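These are the structures in question, set out in turn.
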Structure 1
Amino acid sequence: MGAPLYPSAVYLTSYDAGRGQRFYLFGVNVPYAELVGYYKTVLKQKGDELFESPPTHQFETGRFRDESMAFAPSVTLKDYTYGGSAGFPNPRPGEKPERFSTVIQIVPAPK
């Protein structure tokens, strides 16, 4: 994937991002701030806060190449409990947990 995955992360889905790239989504029930701290440590960078509300933080994991990429290789974290939300729904009905507090989006570099 080009980036470490949090140990308890659960694969949710992936989407075509264009130009040979995909977005991969993973759910975790770890507080957003704790997850940001984890990625700051393992990636050895501070990353960038994209939005205060809902809290969204991004870590670039590779250089963006305009001629071959739709998106910069990165790890993006989003707090789905912000403002009292119940969390991101599990796309697999009947599976536990029913919702995830934080979503990890990984965009690897194209092959």
Structure 2
Amino acid sequence: MNWIPIRTPEELNVIQEKSFTTPQVIFKHSTRCSISSMALHRLEKADSPDNIDFNFLDLIAFRGISNAISDKFNVPHQSPQVLLIKNGKCVFEESHSSIYMDEIAEEALKTV
């Protein structure tokens, strides 16, 4: 898996813009949470689709960006959390032990 780190709020604009041509996943990870570590491990051992960009946020180090994600994409904050962004909007969101790569891939194929 090739994670694209998110380190500045401005990168959310890039993610949103890229979502018009390539589905964008944002994974919000808490380095202090065992459930988050489990979800991360589950994603990393699954086959990741080539047609999706996977963005990674360490929300302990970048808490303000996590809040900006919630505001920008109109989703409540959760941790761990995965968001699928297509055509500038969050079209799928899951958290905790409900995060699975096959669901992300399936949702990415759907037409918005």
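Okay, here's what the table says:
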| item | result |
| --- | --- |
| Source structure (of 1, 2) for distance in nm of label points 7 Å out along Cα→Cβ at positions 53 and 93, computed value 2.1 | 2 |
| Test item: helix-only ellipticity at 222 nm (-39500 (n - 2.57) for each DSSP H run of 4 or more, over all residues; to 500) calculated as -3500, pick one of 1, 2 | 1 |
| Parent structure of the calculated result 0.95, given that Cα Rg over 2.2 N^0.38 Å is the read-out and 1, 2 the choices | 2 |
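Throughout, read-outs are computed from the coordinates displayed, never taken from laboratory work. In this text the structure is predicted, and so the values were computed from the model without any measurement. Cβ atoms are built from the backbone, for glycine too; each structure is taken alone.
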